[in-house]
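Asker: These are the structures, in structure tokens.
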Structure I
Amino acid sequence: MTIKPFFDRAAKERPMRVAAFLSGSGTNVRKLLELQRRLNRDEGASPFEVVFLFSDRSDGGCAGEKIALEHGLPYFSYDIRTFHRLRSLKRTVATPEGLAARREYDRLAGRLVKSFEIDVIALGGYMSYITLPGCVNVHPADLSILTPEGRRKYVGDHAVRDAIAAGEQLLRASTLWTDAGVDTGPLLMVSEPLPVKIPLPLKDLLKDRERFQQVVDEHQQRLKEIGDWKIFPRTIEMIARGRFALDEQNRVYVDGVPVANGYREQG
């Protein structure tokens, strides 16, 4: 059995080069850059380096350009909605035509990744399905929770809503190494839990759509703070240090030890 690290630090003899992809406020990317700065200050050098930022929006709704200017980084944007509109295509990957279009869209970013010799793409709130390899994503759910059929239970854009509606008492965020599916890649880290607190019995809350959505939004924001913002940059750091690895069956290892349900740091 061969265990291969996501990034071989000894072989590269340099920091891991990261491209940060984002679509909105970029808070996850900010946390990643803050960690890089802190490691440079405290250790003299960070094991990873964010090299450029990329966004799928060019309408001013993304904070990528502002973040890039603050940190002196190159910034690129390629509006995915305009891409599809000009081709009269529906934005979907559920059809062969839609998936082919997404691959065409990704070719530009792929050329940037190759030109900048990127090792890992950090998806920090990137709202597009991506066909490029080598991506770490953060998801607002505990991806170790499975359905009776063995599939991940809380995937997709409404994971927090679905978990609360199902009566989950604790919420967690997860990081994963992406594959061709939606939130189906190897599970890397799982965050500390966020207790679910609702203002009235669940069956009554579900009848009040507006109030239920408010509860979902509040929990999603809090989960970012105690989940996403901690495990997303930490996952990138651990990959850069050579701590995460995969075997031939896509099983995850941390420091050479198999981790079946996501790595959970103590303390």
Structure II
Amino acid sequence: MLIDSHAHIDDERFDKDRDKLIESLKKDGIDLIINVGADLQSSIKSVSLSEDYENIYAAVGVHPHSAKEMDDSTIEVLKSLANREKVVAIGEIGLDFYYDNSPRNIQRQRFVEQLNLAKKVDLPVIIHSRDAAGETFDILKEAQDGNLEGVLHCYSGSVEMALEYIKLGFYISLAGPVTFKNARVPKEVAKAVPLDRLLIETDSPYLTPEPYRGKRNEPLYVRHVAGTIAELRGIPFEEVANRTSENTKKLFRIK
């Protein structure tokens, strides 16, 4: 069985078939999904989905794109949501200097605030970092006091940086791009990251893997991520599936 460690099935692109998709996951070999918030609205939806379905867990947080929408009350709302039974992480949070949808100083401020929240509520973090690798690392290193753990989601950085994140106590998660034919660096990361620090995800409905590029991504396609990693490492598919599932349950404390 596989676990999709990062999806957004609260997205409107699932409105027509969400229930059917969730109910079919078990027979399709997908054990669990971590549904991840990107703003307050999607975080609330994630919690609701987790309470409606046994095989869904939730993360709550504000993505750097939406950091400018946060105010002093936002952290209190997230803190309240974080206390719900099936909320297993604060995320996705971080920095995005590619789109700069929020001013960079605001991104930094809200990132640090949410890292501090994660430590207060004793939950791991799910990190988004795009075109901000060095600064993301520096902020996490500064925040790491022995009480912070988490995952770099849809990791797109170098092997060297991945290994530094692992030394800092983090996991690395790979998604659809590792299946792309010309994705040299993600493939190198897939071979280099220790198997006990690796997660897999879809980031549904985004980043659809081969051979479905151009279509809506969905949790079922996490098997293509696992299959590519197994092929690159020269190990059985089942070993990747089992180890990444164990890692996901360990990080997010799912029994």
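Asker: Can you tell which of I, II yields 2.6 when distance in nm of label points 7 Å out along Cα→Cβ at positions 67 and 187 is derived from it? Intermediate results must be reported in sequence, preceding the final value.
Answerer: On the way: I: 2.6; II: 3.4.
Answer by label: I.
Asker: Something else now. Check the numbers for mean projected area of the Cα convex hull in nm² across I, II and tell me which is largest. Could you put the intermediate results ahead of the total?
Answerer: Numbers: I: 16.3; II: 12.3.
Structure I gives the largest value of mean projected area of the Cα convex hull in nm² among I, II.
Asker: Follow-up question, since we're still on this one. Please state which of the structures I, II yields -10500 when helix-only ellipticity at 222 nm (-39500 (n - 2.57) for each DSSP H run of 4 or more, over all residues; to 500) is computed from it. All intermediate terms of the calculation are to be shown ahead of the outcome.
Answerer: Numbers: I: -10500; II: -12500.
Answer for the origin of the read-out: I.
Asker: For relative contact order in percent (Cα under 8 Å, 6 or more apart), find whichever of I, II sits highest and give me its label. Could the numbers behind the result be given before it?
Answerer: Values: I: 22; II: 18.
Of structures I, II, the maximum of relative contact order in percent (Cα under 8 Å, 6 or more apart) occurs in I.
Bear in mind these aren't lab numbers, they're just calculated from the coordinates by the rules spelled out. All of these numbers come straight from a predicted model, not from anything done at the bench. Cβ atoms are built from the backbone, for glycine too; each structure is taken alone.
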